[in-house]
Structure P
């Protein structure tokens, strides 16, 4: 299986080097076009930020892209949990896992930091859906360790490689020492590493429901799998980063127009999001590193920088604003494919 996935990764890398990026499987290629004016705005935000900023963004309907240091390897913090979701999707579609299967929380997996499971009595039985939901909406570190135990680091990293992500890696469980030999760069990156471009591609796979790592078309059963994951991302509780200046009203009734996964360390604030805009779904991956402001407060300077990135991109590509109904959050395959832009 690993050798087969490695072959897939080679094929995926060859595809990614072409000037065309694949749209939803079966709809043919779409032309992508760099928005240089927006990239100038992002560079100005980076120049005013007391730290390092990397960004990749794409409007999945128009093909517009914007990049800033997008191929630079960065610390993921909890953003790496998106790759766990991608691997789980592969296991679900092949029938090797079920969102309703039962997992047991034990003291061995309880980890400090974000989340609530570390504070609960054990043993505690949870469904896989419960575990993944907590891993996303609260970035629960204990839930993450449960998921890693269920699927295995080697299998998760094999999926990452098969998806063509050669600068992305999940090194170990959260707040646990490594149990196998680590790559030489692990101390530099901690839990995981990635690039803005590669992590954006993970989100694009989930939004467009392109789960087949061999490049095959989506299957009808894939839609609800992607929908379950997108629903978790849409319920994200941390909206201090990319969504900061985009949604200002209560979204509890109509639902949010944003699904995202955050990650934070003392000198790191990261956010990867899909934003349902009136001009089409926009995927943004933004990472801040070596930040001078290391306060764990909502007005942390790096969080504000992420907010400015999100605002600049949406104002440039969708001045009319957001529209949650642009996406079918429950099943992205249930709506007609987004039209490919004219060359």
Structure Q
């Protein structure tokens, strides 16, 4: 494995948050893009959420990576004679990537390069600092970018290496089906021919399990949801009254998704980017969707985006799944 190194963060163009927020808040049914959750405070709160007793996805996915890591490496080993480049989309933390990196190393797939991609620059800087200590021989190439946009990776294609995309946390579930399909197509173009993509997908289940995972007893998810307004106040000059909005999580069975909303507690006006936004009493801002897929449904979605579905690993309770997808081979 080559000696590791870290470069300055590569920044790719992004739309300003005030502009993005206004685009959603001008709509009849107000929305905010979920990626605005992930400033430094949002990443901190999300890490806290992942340890809550109600929030099963993180611990279930980590257990899957721990228990199935050797099987994943065994499938990839014939493709990784020259090592592996791991490209993680939405890398607020390297915790799950570290499990996968260990499994790849133990399984003969020689992880040589790690490319974490996220909009939260401070989170990426922290990842680089931690990996410099824990994985000194790993080359880390962070990219500050919206992973929904077209990307240029900061590493040249190497014929001898396997490029492995990694999209954990069921973040794919935050995307509308059409957007998820578009993202998967973008990822195929970015990762290139012959790549593989490991995607974590939360599965459809009893709402009695789902709803508490997004509305915990301690109120951490509520704080995470309201932080999107605090961020707009800090970074976009807005004047949201945070106590004037309450968190709501609901299960939409017809769409097979959990929805998160911020509900206005009264009629009020909010200023943002030189505009005044009116809220009626009880009006909501739709901040996040979390779609819950079936195994067959996600495989069909991936196939429609041009990937070839390969292996699937699930936990014994059928809560969560890891899908390995294959891109087209090099000509």
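Largest in FRET efficiency 1/(1 + (r/R0)^6) of positions 214 and 246 (r between Cβ atoms, R0 = 41 Å, to 0.05) among the labelled structures P, Q is structure Q. With FRET efficiency 1/(1 + (r/R0)^6) of positions 94 and 118 (r between Cβ atoms, R0 = 35 Å, to 0.05) computed over the structures P, Q, the top value is the one for Q, the highest of the group.
No lab work stands behind these numbers, since they all come straight from the coordinates. Nothing here was measured: the structure is a model prediction, and the numbers come from that model. Cβ atoms are built from the backbone, for glycine too; each structure is taken alone.
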